[in-house]
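See the structures that follow.
Where a number appears in this text, it was derived from the coordinates with a stated rule and is not lab data. Here the structure is a predicted model, which means the values were calculated and not measured. Cβ atoms are built from the backbone, for glycine too; each structure is taken alone.
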Structure P
Amino acid sequence: MLFPKVDAILNIVNCMVQDQNDQPEEPEDPEDFAEEQGLMGRFIHLLQSEDPNQQFLILNTARKHFGAGGDKRIKFTLPPIVFSAYRLAIRYKQLSEEDENWEKKCQKIFQFCHQTIGALIKAEQAEIPLRLFLQGSLVAGQIGFENSETVAYEFLSQAFSIYEDEISDSKAQLAAITLIIGTLEQMSCFGEENQQPLFTQCALAASKLLKKPDQCRGVSVSSHLFWSGFSQATDGEFHDGKRVSDCLKKGVKIANQCMDSSVQVQLFVEVLNHYIFFFEKGCEQISVQVLNQIISKIRELLPNLESNEETEQINKHFKNTLEHLQLKLDNAESAEQYSGLVL
């Protein structure tokens, strides 16, 4: 498909792309509107050309039309354009031997994506742009074109800015910082000068969440950055046991500060599972004695909880955790590692 044809098609369906002067004054049914715009979003994925250069022109044309659709529409129609652009960048990488300018074209695509996501931010969207920036950071890192580290860092920084400035709901904040941590953990393009500030910023942001349970969960999740995160210096995982241990100790400390007994015990069980994960991965800073201390603390608190569905779920979670540990003790290959564990 050639981009002039796309322009003509989008002019034909203009009444579904933009508000019209002669449209009825009464508001549309929200469900019907969402379904209609969802179809337009799917339609964007059909605008394809075998020629990548033509494809970029098609995406520019699509953005020109859909970008004028107003704040209500663009949350449905701009994200598919951004994802199509990310796929196009991957295509250029695959065609790198045939096109000597592929890196410059990738740079141009990410500039296009940055501007497109910016339009969503101006429309007072927050969570969608955050996810799009994180996805862009991942794609830039995976492609590995010239300045890809700079682009990936910029996209990740933008995601952080949205998290700090635009997201105020506590549940949404925890979900957002978890997404950022998960994205950063997968990335291998950052040198230490960029990576360490990002790791530290994640852990710090998690510790500053509004609610104590969210702080505990966020800090515990951030510990995985310092173990599974990629280190260019060693060309492998970080395995920084001290930083892992520091994060989990902070998680335990925050859990201790929770006033609600049920929440406190649930958090201890969750942190215990993080400890077990790193213990089994060979983190030297985590010992059987540490596991025993947390298990003992949970056993001490559990009998004091009221009998209800929430307590039942906590008991089930703890029981499943202990069953896992018992299996490790009974296994000849892992029994020595777990020697001294008190269940």
Structure Q
Amino acid sequence: MKFGINLFPTVGPAEKSAGQHFEESLRLAELADELGFHHVKTVEHYFHEYGGYSPDPVTFLAAAAARTRRVRLVTGAVLPVFTHPLKLAGKLAMLDNISQGRLDVGFGRAFLPDEFTAFEISMDESRARFDEGVEAVRRLWAEEDVVWEGTFHRFGPVTMLPRTWQRPHPRILVATAKTPASAEAAARAGHGVMLVPSINPREQVQKTLSLYRDAASAAGFKPTEEDIHMSYNCYLAEDGQEARQKGGQASERANRALASAVSAWRETRSADYPGYEKIVEKAGRGDFDRAVAERKALVGTPDEVRAAIDDIRGWFGDFTISLQVISGAMPFEESARTMRLFAEHLLPHYAAND
């Protein structure tokens, strides 16, 4: 098992300035490096408190690279639907070199209607644009004199500079929220996956992982624990009651941010997102106690969280967990305490049992 931190912002200017958010998040990245965590991850979203402070994860991770030495840097995820593959491949190649090969690249399809409207892109093109964008970026990293004749982009012959530090390219992870077929396609291509256990029943996650691993085996690809990522809200304290109280407040704040961001689904339908209008009904109504009981959030004392992770490991096998340690205007000191307790009590345990 590997453990890193997820710095997905759910905050806006009324609670915390962008400058304060970035400085505190970079300090948390430094702390992750110091304490022995595996990675630092952040997202790409726009306009809303749900991720809106992170319109360009590459910029943040480049700053984190300059302030760290060991920890891996993960995009969770960049959205190729909104960026030309030449631009995206070049930016990520720069980050891979700046970090001296510490980059893992998660690609996501995007799902917020307001973002597609603002970028003047049809949601019904989402899947095709995603597939084309990921493959174009991969080829630009791995090959020279690339000629691309796609549906949405045409270019070449071009050779991308700089070449990526990691050869043939950084690890690619495909975000899949609700579609097992996306995980199978990722396996056939030799890519990793990012799954979302918080919005799926345990049995659905197990099914997706089984399909992924079977497809990988059939393709001759042997995924490691670093090829499977999942994120969990995490709050630790030495007193379990305090952890549940403050962890619950953090969860409620994140749910409010999500509810606002997905509200446009009330009037939106897309063939590429069947059933996504139902997300409005669920957003903002999260049952925190149930999430903790079902191991969809890691909240409590170190011993309680270790028991939860042991259950999760038994269900899903070995993989990489991203701990979401920020929410809303959560004070830096609380996020740092969660990380320190996890590093002191849990990282050594799982390192010894790998």
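Identify which of structures P, Q gives the largest calculated value of mean count of other Cβ atoms within 10 Å over residues 177-184.
P
Given structures P, Q, which gives the highest value for mean count of other Cβ atoms within 10 Å over residues 97-104? Top value of mean count of other Cβ atoms within 10 Å over residues 97-104 goes to structure Q.
Looking across P, Q, the calculation of log10 I(q)/I(0) by the Debye sum over Cα atoms at q = 0.16 Å⁻¹ that yields -1.67 traces back to Q.
Among the shown structures P, Q, from which was the value 21 of relative contact order in percent (Cα under 8 Å, 6 or more apart) calculated? Show your work: numbers first, answer last.
Details: P: 9; Q: 21.
Source structure for this number: Q.
For distance in nm of label points 7 Å out along Cα→Cβ at positions 113 and 209, which of P, Q scores largest? Could you put the intermediate results ahead of the total?
Numbers: P: 2.7; Q: 3.4.
Top value of distance in nm of label points 7 Å out along Cα→Cβ at positions 113 and 209 goes to structure Q.
Please state which of the structures P, Q yields -14000 when helix-only ellipticity at 222 nm (-39500 (n - 2.57) for each DSSP H run of 4 or more, over all residues; to 500) is computed from it. It must be structure Q, since only it matches.
Once distance in nm of label points 7 Å out along Cα→Cβ at positions 81 and 305 is computed for every structure in P, Q, the highest value turns out to be that of P. Tell me which structure, out of P, Q, gives 3.4 once distance in nm of label points 7 Å out along Cα→Cβ at positions 225 and 249 is calculated. Answer by label: Q. Of the structures labelled P, Q, one was used to calculate distance in nm of label points 7 Å out along Cα→Cβ at positions 201 and 273, giving 2.4. Name it. Of the options listed, only Q reproduces it.
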